[in-house]
Structure I
Amino acid sequence: MKWGMVIDLQKCTGCGECVAACKLENNVAIVEPKESEMGRTMLWMDMLTVHEGEYPRLRVRQFPRPCMHCDHPPCTKVCPVRATYKNEEGIVAQIYPQCIGCRYCMAACPYTVKSFNWFKPEWAPGIRETVNPDVSVRPVGVVEKCTFCVHRLQKAKEQAKSEGRNLRENDFQTACAESCPAGAIVFGDLENTNHRVNTLSRSPRATRLLEDLGTEPKVIYLKEVD
């Protein structure tokens, strides 16, 4: 079993719904504008902006960028306390109580998809009630990132076990995939030929970010067809 994601750029509209859903689902702290200007934005998924061509034929493209959950993740090799590691199902996970905040993993990640928690998370009245009880609130001084909504996966596994059956393809979805109005994000087992994500990953349009680095990302993009 190897969990992965396919993002179809032909369908993606750049609306940012996946970014908002990820932030709410995973209790990602809200950062004030002043801190954001200092590069301290807290996002587990963001929208990457790419400029192609030159004026007046300049074209701007936007696409979602979560953690790539690489098969050969550079971040796990540099962590001195093994707070970040790849589990047996291919998810690059974080052990927050173990993290010492050295940020070596952030420096090693070529995709810049990790965030450092500079302050103790606080939520304004009204927003505090939206905190997801299934996801821990990370303390100050740790590095955090996308986990492929592993808490949802665990709940689906427990449900399947209680019903005496195997986990099915649609038993759970990541928050970003579930919220995408265009259906551009597909999640599943890349090794299971019955899963849609497996078929899409073998599309002629399939590509990966910085593939030449040899990190083997498990987030696959389907290129737009002009």
Structure II
Amino acid sequence: MSQRSFNQTLALLKETHPAENFIPEDYYRTLKLVSKHGLSTIKIDCCINRCMLFYSNEDKQLTECRFCHKPRYKTKRVGRGKHKDVPVKRMYYLSLIPRVRRLYASMSSAPHMRWHFENKRKEELLCHPSDREAWKHFDETFPNFAVEPRNVRLGLCADGFTPYGQSGKPYSCWPVIVTSYNLPPELCMTTPYMFLTLIILGPKNPKEKIDVYL
């Protein structure tokens, strides 16, 4: 949503809630409040054909893709006689490490991060990813990692949606969600423990090139 519509929504909330509420007055104050949580967002420029990211120190200086040579920027008019170079395509990365750290910082979630190790089931029971052969094969391949139950096991999923619905211009957006499989099954797939990590903007499906973003 635009900054103007966000401010109007906040104004409506402040008006409909009891007096002396703590709802921020505008986008700037909301951003200032959220920034204290340390959950930063990084904007990363991408090639329009999904060939590469302009992310490393070497690639940040480039103005075109190293593979298909498509331009990184397009010129946008920002005022009378004024123009600005803006990225043709951009993705958003929401840092995962601070979110994982919070799982161990909270007394309500830290004990559950060893659940997969302390609650081993019989071989014929499958109620958690740790019961599967793939998990056991990973433990055998990397025994130094498996011996420490607090090491974090992550599951990843991605699926696209059309934010503008059927009537708008076709445009896809691909969120990438990560969850910790250390947690018991009744927690690991619940909303508080599903972390939005990437937002890959369309309009095209990343398909087999999604590994470029990951």
**Message:** Suppose FRET efficiency 1/(1 + (r/R0)^6) of positions 65 and 129 (r between Cβ atoms, R0 = 41 Å, to 0.05) works out to 0.65; of I, II, which structure was it derived from?
**Reply:** II
**mean count of other Cβ atoms within 10 Å over residues 17-24 - structure with the largest value, from I, II** = I
**Prompt:** For distance in nm of label points 7 Å out along Cα→Cβ at positions 105 and 153, which of the structures I, II scores highest?
**Reply:** II
**percent of Cα pairs over 30 Å apart derived as 25 - corresponding label from I, II** = I
**Message:** I have 32 for relative contact order in percent (Cα under 8 Å, 6 or more apart), calculated from one of the structures I, II. Which structure is it?
**Reply:** I
**Top of I, II by distance in nm of label points 7 Å out along Cα→Cβ at positions 145 and 185, largest first** = II
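A short reminder: the numbers here are calculations on the coordinates, not readings from a lab. Please read these numbers as outputs of a predicted model, since none were measured by experiment. Cβ atoms are built from the backbone, for glycine too; each structure is taken alone.
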